[in-house]
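Following this line, the structures themselves.
No value in this document is a laboratory result; all are computed from the given coordinates. Everything numeric in this text was worked out from a predicted model, so none of it was measured. Cβ atoms are built from the backbone, for glycine too; each structure is taken alone.
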Structure 1
Amino acid sequence: MRLVSYNIQYGVGKDGKLDLARAIGAIAGADIVALQEVERNWPKSGMADQPAEIQRLMPDYYGVYGPFFDVDASRRAADGRVENRRRQHGIMILSRWPIRSSRLFPLPKLDNVTGLGFQMGMLEGVVDVPGRPLRVYAVHLSSLASEERLLQAEELMRLWRRTPAEGPTWSGENMLSGVDWSSGEEQPPSPVDAVMLGDFNTRPGTPEYRVLVGDQPAGRDGIHFRMRLSDSWHLAGDGGAGVTFPASPAYPAERLGADGIRIDYGFVSGGLARRVTRAWVDVGAQGSDHQPYWIELAD
């Protein structure tokens with residue numbers, strides 16, 4: 001099973017041109033996809049409904065969109081009627097298998113007065129992988145400051161670790177006041193095993209990184225705890241620095257280093273750690289300022 005995380009920068013590539021199809025073309029062959037910076041009704045992306053466009057480009061995939069940033073973009077027509085629109089920015093999960101349930105979680109935000117601060121979030125999808133359902137998180141953390149990301153990383157862990165007690169999105173009896181609230185469907189699964197894919201906007205070894213994986217990230221043959229995450233690059237990376245955000249005119253080498261930095265990750269829970277067989281970065285993709293980050297799980 002191949003999973004990929006890609007911050008698509010709303011389809012703007014390294015050449016500065018908006019081409020959503022080019023960005024989506026880079027994730028061909030994936031079984032599960034986590035996308036960041038997917039939006040609706042923004043002038044900078046042509047007022048497009050990008051989640052709908054992505055579904056058209058990937059007609060064989062199930063999908064769910066999580067707009068953690070949502071503000072009014074409505075307008076009033078000449079006849080006085082309101083055209084209700086929302087300007088949204090968020091994350092998306094796509095899967096070859098049904099996404100049985102999903103939840104969107106806003107992450108902590110600090111009220112900054114300098115720099116640009118955004119509401120960020122995490123989208124959860126329970127994917128009906130045959131024989132072994134999987135909890136998938138698409139994540140985008142703040143680029144503003146480590147202080148804010150640290151709060152967000154702590155919230156990620158809290159949200160995931162409480163799932164065994166919460167169970168699925170509905171549980172118990174399906175009948176209430178004579179109405180079948182299950183719509184005739186089985187109760188969704190509630191797996192503990194999880195993968196967190198996303199743009200974490202932090203480098204290895206930072207305080208927020210250590211919240212996720214501990215002080216000493218475990219390799220493939222290390223000790224793995226069920227409710228602790230492991231960095232797939234340490235488990236099965238194909239060598240090198242794993243750079244996912246290369247230096248560019250907007251982010252020069254003087255700021256990032258000659259090659260760039262690793263800020264996009266695939267973290268897996270302890271029960272999946274030894275199923276990670278490969279992790280790699282698609283260094284050739286041109287559809288964004290980030291590079292796609294891939295991991296492969298054995299059956």
Structure 2
Amino acid sequence: MSHSEEEYNWIDGVESLEKYRPGGYHPVMIGDILHARYHIVDKLGFGGYSTIWLARDTRQEQYVAVKVGIADALPRETKILRALSSSSAHPGRKSIPVPLDEFEVHGPNGTHPCYTMAPARCNLREVSFSRLFPIEVARALSGGLILAIAYTHSQGYVHGDVHLRNVLVKLPSSFDKLSIEQLYEEYGEPETVTITERHGKPLPPNVPKKAVIPLSLGKDAEEFSLSDTCVLLGDFGEAFSSEEFRYGKDCHTPLAVRPPEARFEPQAPLSYSADIWSLATTIWEILGMKAIFSSEFATADELVAQQIDVLELCP
């Protein structure tokens with residue numbers, strides 16, 4: 001959407017405010033209580049189909065991440081995560097998020113599917129900008145990611161969206177011991193920015209009054225130790241069963257890590273190999289700080305030229 005079409009003044013680092021409309025995001029605010037149980041204390045992040053919030057579970061006295069989907073979204077992700085939650089001795093099983101609770105919220109933009117899971121500390125993209133992990137840490141993170149993908153494939157699923165923003169690390173168990181007040185003392189109060197309409201009109205009731213900047217619980221890559229390398233593979237919103245047909249044209253993986261077959265065979269079904277390409281490019285970035293192929297200011301054709309420079313002609 002161009003700036004001329006935007007209804008609200010731009011706020012950096014938050015979700016698209018234009019998606020606060022019928023069928024879109026649910027307007028969540030700090031202090032809200034969802035499902036008569038989850039006290040919203042800060043925002044963890046957002047995606048094209050959901051916002052993710054840090055909440056205190058008032059029954060279990062622990063913190064959870066609450067993923068609030070856009071209105072009327074199909075609960076595909078939770079079904080896949082439930083399937084992957086079956087008991088298994090595979091070492092990659094522990095790197096798959098486990099849904100703790102599922103419910104719906106009803107609001108001015110529709111009915112929104114929600115689920116909770118253990119919150120993650122950070123994703124690897126946010127901690128690794130222009131920074132190198134210690135080599136033993138980078139190896140451990142890469143190994144954990146490989147095991148997570150191997151387990152997912154062993155259960156008959158393709159993740160479909162492997163990149164650094166979807167590689168998370170777990171929080172220490174001591175995090176749950178923090179009260180909300182102690183959390184704010186340690187990490188700061190929620191950072192909010194007032195939302196304003198471009199032409200000064202009052203906000204409609206389906207738009208929150210304030211946007212919340214996502215909280216950072218992480219630390220810089222060079223400060224990581226081996227105790228910080230418990231990997232979680234996040235965002236199964238693009239995942240699919242290997243028995244389904246997901247065509248290359250429907251691949252939404254970021255351009256820099258998108259498998260070549262998604263572009264050159266748009267009508268052919270994707271499979272496990274699509275994850276392997278994205279996995280390899282992600283591991284390169286974990287180990288080397290920079291992406292092997294850069295999509296910054298690059299067209300799709302220019303990215304292919306980079307791939308040929310590195311790998312020679314595609315088969």
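One of 1, 2 was used to compute distance in nm of label points 7 Å out along Cα→Cβ at positions 26 and 234, and the answer was 2.6. Which one was it?
Label of the source structure: 1.
State the single structure among 1, 2 that was used to calculate helix-only ellipticity at 222 nm (-39500 (n - 2.57) for each DSSP H run of 4 or more, over all residues; to 500), giving -7500.
The read-out comes from structure 2.
Separate question: Comparing Kirkwood radius over Cα pairs in Å across 1, 2, which is largest?
Greatest value across 1, 2: structure 2.
Here is a further query. Could you tell me which structure in 1, 2 was used to calculate percent of Cα pairs over 21 Å apart, for residues 210-281 alone as 33?
1
In addition: Could you tell me which structure in 1, 2 was used to calculate distance in nm of label points 7 Å out along Cα→Cβ at positions 42 and 138 as 1.4?
1
Next question. To test your reading of the models, identify which of 1, 2 gives 1.00 for FRET efficiency 1/(1 + (r/R0)^6) of positions 186 and 218 (r between Cβ atoms, R0 = 35 Å, to 0.05) when calculated.
Of the structures listed, the value fits 2.
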